[in-house]
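Asks: Structures given as structure tokens follow.
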Structure P
Amino acid sequence: MPEPVQTDEPASQRQHNEDRMRRAYTWLERSERTGTEDIERFVFLWIAFNAAYGDESALREFVEGGEARETEPDRFRTFLGNIVQQDEAGVLERIVWDEFPGPIRILLSNRYVYRPFWLAAWGSERGADWRRRFDASTRIALAALSNRNVSTVLSVVFDRLYTLRNQIFHGGTTYPSGFGRDQIRDGSGIMASLVPAILEIMQQDIDANSDSELWGKVAFPRIEAEPK
């Protein structure tokens with residue numbers, strides 16, 4: 001079997017954009033074939049979302065070692081800020097306020113998708129005073145929801161969904177049913193509407209400028225396979 005090797009020329013920004021969108025859309029398409037299975041749908045939707053926001057910085061930190069300059073939530077918060085700025089038609093705002101105000105409120109008030117709650121359960125000092133911080137975070141998010149501050153709402157919502165993602169990906173839930181099914185159902189439904197809209201906003205920017213650097217470079221660029 002030929003061993004994959006990288007070509008001499010680095011991938012162009014256009015190629016990074018094409019690879020990013022192709023990968024994200026394939027996982028989105030797969031999520032749409034899961035029927036009513038919330039866990040599977042959530043997993044495929046998160047992979048699609050991760051394909052959209054992920055960049056080479058995470059892999060570079062892993063290869064180079066040392067302290068991470070940016071956490072994963074930091075990356076997708078920055079990404080979501082760019083998405084909201086590009087959403088001139090207000091698509092995300094309509095989804096948040098017209099389709100999911102109820103499920104979002106329920107998700108925001110759920111302590112089991114709040115990371116400091118689990119840090120406190122593990123006895124970590126980083127979980128100290130989690131209840132006060134949880135209440136304050138929820139108040140901020142609900143106020144943003146009332147004031148139609150979509151950027152703040154999405155930032156907090158995806159931060160909670162990231163905790164849910166970790167529970168699922170790291171075996172913290174029981175398949176196919178068990179404790180926490182409500183947040184999986186609501187999280188899956190919220191992402192099923194938000195992720196396609198996010199990808200469409202990105203695609204519009206890339207269609208207008210195929211060399212757009214707004215979305216960065218993918219961590220795993222396409223590799224050409226050549227004989228040894």
Structure Q
Amino acid sequence: MEPLPAVPVTVALVDDHPVVHEGVHAWLSRSPEAPIELIASGDDLELVISGAGRDADVLLLDLNLNGRMVIDDIARLTALGRRVVVYSEHADDETVLAVMDRGAFAFLAKKEAMEHCVATILAAAADRPYVPPQAAGTMAADDRPDRPLLSDQERTALLLWFQSMSKSAVAARMGIAESTVRQYIQRARIKYANAGRPAPTRTQLLARAIQDGLISASDVTEYTSKASG
């Protein structure tokens with residue numbers, strides 16, 4: 001069992017409904033697993049993430065803020081290393097997939113929040129894979145014929161990681177935060193698990209990626225040979 005955090009996990013909440021702020025605060029304050037502190041909340045994304053919420057471990061984000069859908073802001077936030085948990089009543093498959101494709105750590109439907117909010121936030125803060133039921137069902141049933149199993153960013157992160165680079169080195173190479181690299185790798189594992197082909201180890205994940213033609217064995221061998229020369 002993983003040790004509980006010694007200090008509270010911090011959360012910034014962006015939502016335009018006061019009753020949601022009250023509800024989330026109540027759920028987090030009663031967390032039995034580990035202490036969680038809501039350090040910033042508001043209905044303006046930029047104000048929350050640049051103010052008191054700039055150092056929050058997890059950003060809990062509603063998609064519809066004062067009539068504006070903020071799906072396209074997710075990629076920018078995750079590229080900055082923010083652990084984004086989307087929390088929305090817009091839970092159709094297209095929206096869930098769009099959120100995950102842009103790098104959100106998880107999608108949490110508001111109707112399942114009371115049961116899964118704390119678990120999702122703690123998993124995000126610890127960089128542990130966790131998929132709430134709504135997103136799990138959507139990802140498992142995703143049969144878009146033109147989609148890659150992994151996104152381009154996920155594939156790139158995996159290839160560099162497979163080439164014996166540390167996660168910090170992968171982050172430097174891609175120009176992103178190390179936490180984002182970990183998210184890409186974890187999401188790849190989640191996708192394989194949901195497809196009934198779990199890959200919990202680095203070797204198994206590499207085997208899956210080669211089997212599916214996402215990368216070739218020579219991509220890894222060639223880099224290793226050059227690096228050792």
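Asks: Matching task: 15 is the computed value of relative contact order in percent (Cα under 8 Å, 6 or more apart). Pick the structure from P, Q.
Replies: Only structure Q yields this read-out.
Asks: Comparing structures P, Q by Cα Rg over 2.2 N^0.38 Å, which one has the largest value?
Replies: P
Asks: Comparing distance in nm of label points 7 Å out along Cα→Cβ at positions 55 and 215 across P, Q, which is largest?
Replies: Looking at the calculated values, the largest one is Q.
Asks: Between P, Q, which one scores greatest on distance in nm of label points 7 Å out along Cα→Cβ at positions 119 and 135?
Replies: Top value of distance in nm of label points 7 Å out along Cα→Cβ at positions 119 and 135, among P, Q, belongs to structure P.
Asks: If helix-only ellipticity at 222 nm (-39500 (n - 2.57) for each DSSP H run of 4 or more, over all residues; to 500) is computed to be -14500, which of P, Q is the source?
Replies: Traced to structure Q.
Computed from the coordinates by the stated procedures, all read-outs in this text should not be read as laboratory data. These numbers come from a predicted model, not from an experiment. Cβ atoms are built from the backbone, for glycine too; each structure is taken alone.
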